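Each structure below is given as structure tokens.
Just so it is clear, none of the values below were taken in a lab; they were calculated from the coordinates. This one's a predicted model, so the numbers in the text were calculated from it and none came from an experiment. Cβ atoms are built from the backbone, for glycine too; each structure is taken alone.
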Structure P
Amino acid sequence: MNKLISVFCVFLFLISCSGDSSGDVLLPSEVLNVPGTRYSASKTSFNTTYSSLNNVLAEDERINEIIEVDLAANARSLGRVLHPLKVVLFQNPELDSNLLQRNQLAGLDLPHKILVYQNSDDVVYALYNSVAYLVSRYNLQETENLDQISETLEGLATSATSAEVKRASNITVEAEEGIITKVSNLNFEETYSNLVNAISLNENFKVIGEIDHQTNASDVGVNLSPTKLILLENIVLETSLVQSSQTLALDLPLKILVWEDEGGMVKISYNNPFYLEERHSITNHQTELEQLLVALDEFSSVAAAAN
């Protein structure tokens with residue numbers, strides 16, 4: 001009897017892990033345990049997988065901006081070696097604006113991104129943040145088009161890898177988990193300008209992209225308060241961390257969101273590097289993580305004209 005109960009409990013556990021839109025029931029050994037992600041193991045090479053992904057993105061007229069980051073190339077510029085890995089960020093304002101209108105803070109994880117990487121066993125993966133992750137982190141329950149966003153992301157991963165998409169064992173996180181937010185003493189434009197200047201004055205960091213979520217939303221007829229995202233990188237620190245965990249590249253480049261809420265309060269938000277350490281199981285890199293945290297704290301404090 002006890003043996004039958006144990007088997008039944010295991011069965012219930014596996015059933016409970018099978019949600020989030022067509023996610024398979026997976027044994028722990030088969031799961032990439034990055035909380036909140038979905039992934040697919042490619043049936044082709046890294047180059048073919050990544051090219052397939054880019055081709056599908058290029059053919060989608062709803063996608064209006066694509067940013068690519070080649071972390072292996074960054075590593076080579078430092079004389080270091082990483083297995084092939086690239087992350088591509090892409091925008092679909094028609095779908096994303098609904099999320100942003102519901103919660104501007106979601107702009108920290110938008111645009112969507114897919115990481116393509118090859119591990120030490122030469123297995124190529126496409127990895128992305130699930131809709132369930134976005135919904136739980138930003139309280140986006142009952143937002144329109146969630147199923148459509150999920151289907152779009154799954155379709156991209158499937159097209160790139162020619163394989164089915166699976167899900168991590170933990171598909172959700174706590175609301176605003178790992179996010180640091182500061183209130184600015186200045187207006188939106190002053191805050192944003194200060195932030196860009198602060199980053200430019202630090203020779204170890206570089207702004208590699210800027211996303212104007214408000215303008216993108218306006219282009220599809222959605223009203224949104226000022227919301228801009230800055231993408232920045234420090235390839236020395238990032239390379240060291242990615243050498244510990246390739247999946248960290250999913251949360252790179254680093255991001256800082258400046259946004260004005262409905263009450264006119266200007267805020268600055270970014271990911272705590274130590275949250276990323278936990279999410280991606282990074283070990284023995286406390287120094288690099290602390291350096292990133294200090295830098296992000298300094299940039300945001302200067303931007304907010306904090307006393």
Structure Q
Amino acid sequence: MEILTFREAVRKRPGMYIGDVTDASGANHIVFELVANVLDQFLANAATRCEVELDGFELTILDDGPGLPFHVSAYNGDGSQAEYVLENAHFGATASGHAPHVHLVSNGVGLAVVNALCSEFTVVSSDGQSTWSHAYEAGNPIGQPNVTNAKESSGTRLVLRLDQEIFRCPPDQSYLSSTLREKSHLFPGFEIVFNGSSFIAAGGLMSLAESFCDGDEQPTLWHRQEYADFQIDLALAGSGSEALTSQSWVNGSLTADGGTHQDALMKTLKNANWKPKVSLVHVVMLQPEFAGPTRNKLWAPSLKEPLEAAFSEALASKLRGP
């Protein structure tokens with residue numbers, strides 16, 4: 001039996017990690033993975049923006065985060081922590097176990113998978129005191145990381161080329177642009193710049209709800225609050241409509257089939273005798289064990305009562321008025 005290394009397994013069976021590489025969806029997945037990594041830093045109050053430049057199969061991602069941990073010893077004691085995550089698989093939601101942790105698609109793969117699927121991959125990262133640079137070819141490191149003591153703003157720049165022996169189509173610019181614009185509403189205040197266009201939604205889901213509203217009907221509730229185990233972002237608009245526009249997300253991923261959070265909200269709205277025209281809810285889990293993707297449906301029975309209480313609080317606050 002042939003025993004493949006992790007890098008070899010990713011390159012031989014890329015569809016197991018990122019989906020279809022014969023159309024643009026697999027390549028799009030790479031972009032979403034890299035933007036989601038910066039969003040984790042934003043949720044930790046360590047980054048404010050992510051800039052994406054896409055030209056065919058070539059991609060540059062730039063952020064203003066704390067930099068990759070080249071200055072920290074690796075988990076296994078060999079090299080740095082940054083090299084470890086760039087070259088090795090992790091089998092939990094994250095390599096470090098941090099939360100909150102978000103995805104922009106239904107499954108995350110980690111930097112090592114992205115690295116393995118690129119014919120060229122270069123990282124330049126600064127912690128504000130030192131700057132490291134390291135290059136790879138098809139996931140294999142070229143030499144050792146270079147480090148200088150030149151002080152500059154912290155952040156990371158990834159410059160990569162998707163391997164055209166693996167990918168048949170480049171990322172879809174139009175799809176990425178519209179999707180990243182929508183996703184910016186899930187993370188109010190975070191700026192995503194895609195090929196020169198800036199997406200930032202200070203109004204969060206309220207701004208997104210406005211796009212579903214007609215005429216004078218405007219969003220009537222936006223509630224954003226952090227609780228012990230989760231954070232909710234809720235926007236409701238209008239009332240009395242038979243045609244309900246309802247969307248939900250967990251940890252940045254669309255839950256097309258709803259689940260615990262959607263059920264809890266619908267029960268709360270029924271108890272309040274409110275049938276809104278637009279219902280949008282995003283739940284971010286704050287505990288590491290719930291930081292992974294949820295696929296298309298959230299199944300978390302233990303959160304049913306806490307979520308109902310949170311939604312009831314939001315509606316009660318609205319009904320009380322200022």
Structure R
Amino acid sequence: MLIRFGFEIVVDCPVPVPMLLALSTHSEFGGRLIGADYVRSTAHTAPTTYLDGYGNWITRVVADQGTTTFWSDCVAEVSEAPDNVPHHAIQHRIEDLPDATLKFLTASRYCDSDSLGNFAWANFGQVPEGWARVAAISTFVHNHVTFGYKFGRPDKTARDVLEEKSGVCRDFAHLGVSLCRAMNIPARYASGYLGDIGVPDAGFDDFCAWFEVYLGGAWHTVDARYNTPRIGRILMVRGADAADVAMITSFGAYELSSFRVWTTELDDGLGDAEVMALLESLPRPRPGGPDFGLAVPGAVRLT
């Protein structure tokens with residue numbers, strides 16, 4: 001399956017503003033890229049990149065005084081299969097977990113799992129360990145939380161989501177992560193592109209957040225917002241929570257004046273040369289997207 005994906009972000013700054021952008025495909029993304037997925041910029045200072053401790057490609061850039069545009073446009077060849085459902089994946093004892101997974105058992109800035117232990121054990125303690133317990137947590141979050149862009153805010157923790165019963169994609173993921181960690185299941189935050197492939201068309205494209213759990217010796221995708229396997233997921237970032245992978249981390253004030261994302265399935269019969277020719281022009285914006293409002297210093301994009 002071929003998927004064209006990318007974004008265009010326009011910011012206005014009163015003075016030059018250093019920024020960190022987490023807007024590239026992850027270093028462990030398993031698909032084949034046709035073209036180049038990196039952040040382009042109209043800024044006078046050329047962007048540079050580095051790999052962080054979670055395997056995310058981070059772009060360093062200084063946005064100009066006035067208007068700066070960031071964009072990327074690429075095509076990924078990915079499997080047509082939906083997310084894997086590991087029905088028989090076991091839950092490991094703490095003492096048997098790999099060292100690298102242990103950091104995903106403890107509380108983090110937005111995943112305050114230490115305050116959700118009593119709730120988690122009371123509601124999921126009788127569910128069999130392993131995938132059945134994770135599935136029960138995902139179903140609970142899916143049914144408990146109402147999605148809406150108006151419910152998003154940058155300081156919202158998992159406990160806030162549980163109590164307010166509303167949020168955006170990242171809030172579904174944070175609550176799922178926190179409940180899993182409270183049940184001694186390693187869980188980490190993830191986000192990327194997820195187009196309307198195999199599901200009704202929402203009318204606009206956006207980034208999406210989900211989470212991953214470690215069971216049966218491997219990491220598995222869990223999407224509490226949709227609570228069903230999806231097709232065409234393109235991983236951008238992973239971390240303990242959204243604080244590790246803010247799409248824009250700014251060191252100064254800026255206004256987000258335009259934001260659009262595209263995730264479009266292409267004809268599988270296209271050859272690489274035809275795809276490269278297609279990438280010579282940006283897609284047209286799709287109407288009907290949400291109002292993303294104003295970005296502030298250090299803002300985390302609410303997905």
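General observations
- Ranking P, Q, R by mean projected area of the Cα convex hull in nm², the structure that comes out highest: Q
- Read-out relative contact order in percent (Cα under 8 Å, 6 or more apart), computed value 17, structure in P, Q, R: Q
- Read-out distance in nm of label points 7 Å out along Cα→Cβ at positions 146 and 202, computed value 3.5, structure in P, Q, R: P
- With mean count of other Cβ atoms within 10 Å over residues 114-121 derived as 23.4, matching label from P, Q, R: Q
- Structure responsible for 5.9, with distance in nm of label points 7 Å out along Cα→Cβ at positions 122 and 274 calculated and labels P, Q, R on offer: R
- Identity of the structure behind -12500 (criterion: helix-only ellipticity at 222 nm (-39500 (n - 2.57) for each DSSP H run of 4 or more, over all residues; to 500), calculated), options P, Q, R: P
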